Structure I
Amino acid sequence: MAAQVRYDAVHRRGWADHYVITLDGGEVGYGAIKGFDRHGDRDTLFELYVDPAVRPHAVPLARAVLAAAEANRLECQTNDALLDGVFRQVATDVEVEAILFADHVRTELVVPGAIARPRRDDDVVFAHQAEPVGDFVVESGGEVVATGGALTHYNPPYADLYMEVRPDARRRGFGALVLQAAKRDCYARGLVPAARTGVSNLASQRTLGRAGLRPCGFVLAGRVAG
């Protein structure tokens, strides 16, 4: 795919079952099933690979995996051409779960009076509500007003950017500034920055755009039709 795989960590964490696909006695691919709720039943096909020569049969092969797993849901990234093609023929009641972002340009953002730097042990960091405290901070007026970083639970070399801004300091460019610092650190370590956010989180989408990322796909979820 040459892109981040949203649920790659599901394999390493033991949250998926894997099914080999055979056709005419030969192994031609695999399907992976996870729980729509990771603590619930394994009911969702979220990854599929079949050899190029048998891709005209991708839909019945996917249905065979679903039948073997007694699964009734699918999730896909629209930038995964194989599974997206199957999804569009098999899924109903479709919902858009997230927007995926890829890095587009390396920015040179500046916010007057603010600096982005690595977090120090003696930094006083505000209480976070959604994201972990990051390895980078934005300091303004002698106070930490934003933190951010990158997690490596995606498929290598992709890294998942995250950030949080103190509520009273939002809409001033601090989020994009800390993401810029996290991006630079990713490239210094040989990682490729990526991100995802909810479709209704317009503030996060704007911040990612200012930091040089752009949408590259969507995460779709649906039920198996028929």
Structure II
Amino acid sequence: MTAQLFQCSACGAPLTPKGSSSVMSCTYCHASVVVPEELRQVSGAATWSTRVYDSFIANTNDWLVGDQDGGGYFTAINRSIADGRYHWEAQGSTSTSITTAWLRGYSVSDFHLLVSSKHIYGSRAGSSCGVIFRIQDNNNYYWFGITDHQFFSVSLVQDSQWLDIVDWTKTDAIKPNGVNQLEVIAYATHFTFLINGRVVSEVDHDHFPEGLTGLAIQAYTPGEEITFDFLDIILRAP
């Protein structure tokens, strides 16, 4: 294997990464494969210093794991980290249930956040996964999420009230049944949102100037059982 090649995790075929995307399709077996960070070409905000690169081999960043109280939103939540997966299982108890996990110790204003995730089980239209950022506390943050039914949205959560910044929007940038990369680039009040390397929205919003980043999943049907895997998270900042 050369420095520019890596192996498909599904079939073992040699692959050559292209661009800065963290996910590519294997040309041999067509599986979605996470590209090692050191082989991703960088540009723009991607040249900022890497504060965190976590591929979930071990719980080095003290993520929430085990069984947790659903806080009234979920009847059951279980998270585990093993074999390169941050695995979330949950059962919703309300019509809009959300649970989060924060990357603590890294409060940022300008940042470049990349997360790879996969929908494993549950309604493709009735559940979503995503990232939260500029977190102030449990009731105040921004959210960028996708469904496996090829929709994405951006919201502000302020004092537990949800404000749609970008309403649910259809995009073929999302790969149903595949690994999807969510990406947020923040410069002051300007946000760029990408899915699998494609810009899907840009907005200006000035409510929270800085904060923590993290992960989240949502369920939209009471009793719905959902499962998601997060494969890696990268946080860069100036």
Structure III
Amino acid sequence: MVIKDGAKMSKSKGNVVDPDDMIEKYGADTTRLFCLFASPPEKDLEWSDQGIEGCYRFLNRLYRMVEEYAEVLRGRVPLYEVEGEEGEDLSLVVRLAKTVKKVTEDMERAHFNTAIAAIMEFVNFLTRYGENVRTERSLCLFRGALERVIKLLAPFVPHIAYELWARLGNDAELLEQDWPGYNERFLKEERVLIVVEVNGKVRERIEVDRDTDEETLKEMVLCLEKVRRHTDGRPIKKIVTIPNKLINIVCE
């Protein structure tokens, strides 16, 4: 069931969202991504204009990132692991392994919304990593991470995934590629449970990597179904965070 404005969609209530209009405005991939991301399959879908806009911005951000780096990455061999050192390269490898594991497990359980959330979280990290790419190794790691993100997204947004795969200079079809794997030894980083409040009342809990940066956390939380339900249409005055513990959204 699809819910809008707190009620089941119905022509008599004048609250119907025409999927053809959404596809024409945002594209089929964005519309599909929002429908899968907005709610678990066993629950009603709460339609949100803010939510589909967020999915549209996410796909556009990923598209721009591939466009920006396609030329410098073309021809480089993708890299997925590093050995025995600290730093951003290792952080990328660890986060990628954890993301592949989570998405794989969530898709097996048909938890598409949390799988998509994990991909979005990783893309935010990858965006920041790309801003500091300098060495040959980091370029190869960046390419490897981008390719795996595209593979993870392909079941949800096949059209844009196939285009981005080709823009990286890949000759083989995306459909012919194996599902990404991961190395268990990179899964040791701790995850933490964040309590999500709206105006001081607990509305949700979300598991994220320890020390997830504040902007990434805010973006993830504002896309959560239960948070949208209590904030949609209400101006947000501020967002208060306690690292690794709590985030409180204060609305008017």
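Since every read-out is calculated from the coordinates, none of them should be taken as a lab result. Computed from a predicted model, the values in this text were never measured in an experiment. Cβ atoms are built from the backbone, for glycine too; each structure is taken alone.
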Query raised in the report: Among the shown structures I, II, III, from which was the value 1.1 of distance in nm of label points 7 Å out along Cα→Cβ at positions 150 and 166 calculated?
Result: III
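Here helix-only ellipticity at 222 nm (-39500 (n - 2.57) for each DSSP H run of 4 or more, over all residues; to 500) was calculated and came to -16500; which of the structures I, II, III was it taken from? Don't jump to the answer; show the numbers that get you there.
On the way: I: -6500; II: 0; III: -16500.
Of the options listed, only III reproduces it.
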Query raised in the report: In terms of Rg/Rh (Cα atoms, Kirkwood Rh), for residues 30-125 alone, which of structures I, II, III is highest?
Result: I
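If Cα Rg over 2.2 N^0.38 Å is computed to be 1.17, which of I, II, III is the source? Working shown, then result.
On the way: I: 1.17; II: 0.96; III: 1.05.
Working through the options, I get structure I.
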